[in-house]
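Heads up, there are several structures right after this.
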Structure I
Amino acid sequence: MTSTYRRAMPALAASALIALASGASASPYSVINHAAATSKIKVHALRGGVSMLEGSGGNIGVLVGPEGLFLVDTGIAVSEAKLKTALRGLSRKPLRYAVNTHWHWDHTDGNGWVRRAGAQIIAERHTLDHLKHTIRVEEWEHTFTPVPAKDLPTQAVQAEKLVAFGSDRVRIRPYMPSHTDGDLSVYFEKADVLATGDTFWNGVYPFIDYVGGGGIDGAIKAADANLAMAGPRTIIIPGHGPVANRADAQAFRDMLVTIRGRVAKLKAEGKTLAQAQAARPTADFDAKWGQSIINGQLFTALVYRGV
């Protein structure tokens, strides 16, 4: 990976931090949507016809093939016009497929326009179920209402699925419950590019969605699965953060394991959540991992809930 990729702060996170630092009273959900509406879409060309689009919530993967475009996630709907412009810069061919790596709106909110463009949308069955129901996520201060049927994924998977696309083959695999209970990885075999969705946040603390069936122990197992899938030359598209490699995924896994152990020890000692946070079990990680939308205090709370 180039030094530019390693230095880059996600535009979404940077904009959100600016809004929060200025005293904005908006919910995290609104701040993230505002960032997606105002951020530029950055296109990172990777390998084998695969690119990563950054700036519409979660990262978006794109494979250009002779028959059209294959997307990994669809971003936030307010970015539709900018995403269409970025995609036209890659190819004038139509959208054929999109995969939702999980149900969160910053990865699925663009499903409506992607479906209208003619793409089939593939999701894990729990993701499809979550999109059909009302879900309150307290950390985002937002209640998600059911998605209209016309904007839902068109295919639900429960097991590994292979899709031949141009000269590449796309391997779609479910994780165990981890970030949510409906996470999928997408591996472009010939290009050797792995998209992990939010099972991997490069250089930033991750959100863990307990309401959506996730947990810290599953998050660690998913991190192990990502390491098993990634080879020494594999390029990784994380759910959030810059383009990554296997060493970055290893650092993320090690951070999860270390902080989980510290928080579990504090909880076993009878410490309340407030006392565990006051002990600052993330202190030596915060300078690297805590500079985005999720700081050490919130991440401690997320881990505490699952140990």
Structure II
Amino acid sequence: MSNRGKTIKHRTEHQMVLERPMVTRHYRMTWDLDRCVGCQMGPTACPKEALTHMEGQIQDGRMDVKPSVDVDPETCVFCGICVEICPVHAIDIQVNDKPENPVLAYDAFPEVRGNIQFDKSKFDFSLKDFVIQNCPTEVISYNQSEQTMAIRYEDCIRCRQCEVASNGAFKVIQPWEGSVELNREKCVEGCLACADVCPTRALHINQENQLVLADYYCIKCGACMHACPIKPEFEEQSFTFESQGLTLTRSYEKLINPDELAIKVERWRVKHKPVKSAAWIEVLRKLADDKAKSVEIDRKRALKRKDLILALQGHILPEFTKDK
């Protein structure tokens, strides 16, 4: 019996694949489950509720089984919203064996923009190994023939560790602006699970085996909140918006226990390609907090902060730790 038009799902320990072979278009979505941090941004944004969050398992204060995501093959429509929203680029979508995201191709959703730039003239190349070591996604390398630093832009998660490690020769603009707060007095004693799921070492364990927050590296994915034993609680609320002459009503989940949380992440604004669509307005309302705060951490000051430098891996050069 032909599987044409039927969605087929394959899942292993490290990968989940969804395929829909059709006469003229063959859709294929792939989730890298090793890269996925279980942030819930995909499930929150999915217009068909095809994605569900899978809880991790904590053993003796450490993340024994990492959180993840699952997909319902009967519900997923291969729209590609989760692909664009995923903060760690764990999802890939192809049509007829070529990269194509339908919601971007048809201008139904904006490209969520971040940026990374490298200024060769400002870089001390004695730091190249230090910078490479401190890229959590291993997208930075040294191009020997060109004698410069190379970046695999499509996989960069904009964590900004290269900024600090290079003393400002790299400049990173993150897609999401917001805040992250760690209240260690509310942590479950001995629990370090949030550091285990953090994709950027914004939350990390220092040499004294203490949980530490390096806020400048946070990409606002929120995986830490959902890994924490002190769970965020939500209340469903409705909102209305205008789109193409219609008034639409949708629901979103509002956080109702922020003061009880050990770790709290807020998203205020996102940099994106201009587009007006009901799908984008709905996703933005679900993912962003309904308030706009002051400007983010100042980059020049961040480059001089000792706590951010000490959060990096490997040898720290003396000039980095001097007060300026």
Consider the structures I, II: one of them gives -3500 for helix-only ellipticity at 222 nm (-39500 (n - 2.57) for each DSSP H run of 4 or more, over all residues; to 500) as calculated from the coordinates. Say which.
II
When distance in nm of label points 7 Å out along Cα→Cβ at positions 150 and 230 is computed for each of I, II, which one produces 4.0?
I
Note: Cα extents along the principal axes in Å at 58, 41, 37, derived from one of structures I, II, originates from structure I
Mean count of other Cβ atoms within 10 Å over residues 86-93 was computed and gave 21.2; which structure, I, II, did it come from?
II
Quick one: FRET efficiency 1/(1 + (r/R0)^6) of positions 46 and 278 (r between Cβ atoms, R0 = 30 Å, to 0.05) came out at 1.00 when computed from one of I, II, so which one is it?
II
Rank structures I, II by mean count of other Cβ atoms within 10 Å over residues 182-189 and report only the one at the top, that is, the highest.
I
With mean count of other Cβ atoms within 10 Å over residues 94-101 as the yardstick, tell me which of I, II scores highest.
I
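None of the figures in this text is laboratory data; all of them are computed from the coordinates on show. Quick caveat: nothing in here was measured; it's all calculated off a predicted structure. Cβ atoms are built from the backbone, for glycine too; each structure is taken alone.
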